[in-house]
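Computed from the coordinates by the stated procedures, all read-outs in this text should not be read as laboratory data. Since the model is a prediction, treat every value here as computed from it, not as a measurement. Cβ atoms are built from the backbone, for glycine too; each structure is taken alone.
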Structure I
């Protein structure tokens with residue numbers, strides 16, 4: 001009989017929906033929940049084309065971007081930034097009034113320190 005690799009007990013926190021999905025899959029396959037989670041990790045690690053945490057499409061985009069000149073990359077980034085502004089407009093502007101110049105300076109110092 002082959003020797004089983006040693007197991008280590010861990011504690012993890014998962015979203016409830018992910019845990020329910022793991023439990024459902026474990027019941028369907030007549031396996032333990034631990035086996036389902038370990039199998040998911042094994043498949044993730046063995047995923048072809050997975051390098052430095054990049055998905056296949058992201059890696060392809062990076063390789064295509066590297067074919068561009070530096071100027072073209074900057075223009076592309078600016079275009080992307082413009083499109084993202086169309087999707088999500090910037091936060092509302094605010095008007096702040098101060099009774100004294102010293103109050104403004106105090107507010108400015110507060111803002112600059114991230115207060």
Structure II
């Protein structure tokens with residue numbers, strides 16, 4: 001099973017257990033706990049710096065999760081996913097030069113997942 005598939009299944013299982021209606025941090029903590037228990041390296045609230053072409057730091061983001069140093073996961077607990085959420089994770093991917101990201105929304109009765117790739 002790929003890392004992405006593992007995260008998807010774990011998020012689905014967590015959503016089935018908790019349902020919707022919790023704060024984003026609750027889902028973040030639950031996903032971190034379950035993924036680490038499954039043997040994956042998971043870092044939370046990872047700072048990502050945005051640089052200008054000359055190397056000047058222009059700002060900093062915080063990715064919700066970085067899994068196995070290659071997959072960025074952005075979590076939401078919203079009524080639906082919006083283009084701003086997609087733009088946010090695409091910015092994260094560009095900032096750290098990662099190729100793969102997952103946008104996961106726990107805020108609806110049916111879990112929403114969107115895989116993004118640069």
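Using the calculated result -12000 for helix-only ellipticity at 222 nm (-39500 (n - 2.57) for each DSSP H run of 4 or more, over all residues; to 500), pick out the matching structure from I, II. Clearly, the read-out refers to II.
Comparing percent of Cα pairs over 20 Å apart across structures I, II, the highest figure comes from I. Matching task: 0.00 is the computed value of FRET efficiency 1/(1 + (r/R0)^6) of positions 44 and 100 (r between Cβ atoms, R0 = 30 Å, to 0.05). Pick the structure from I, II. Label of the originating structure: I.
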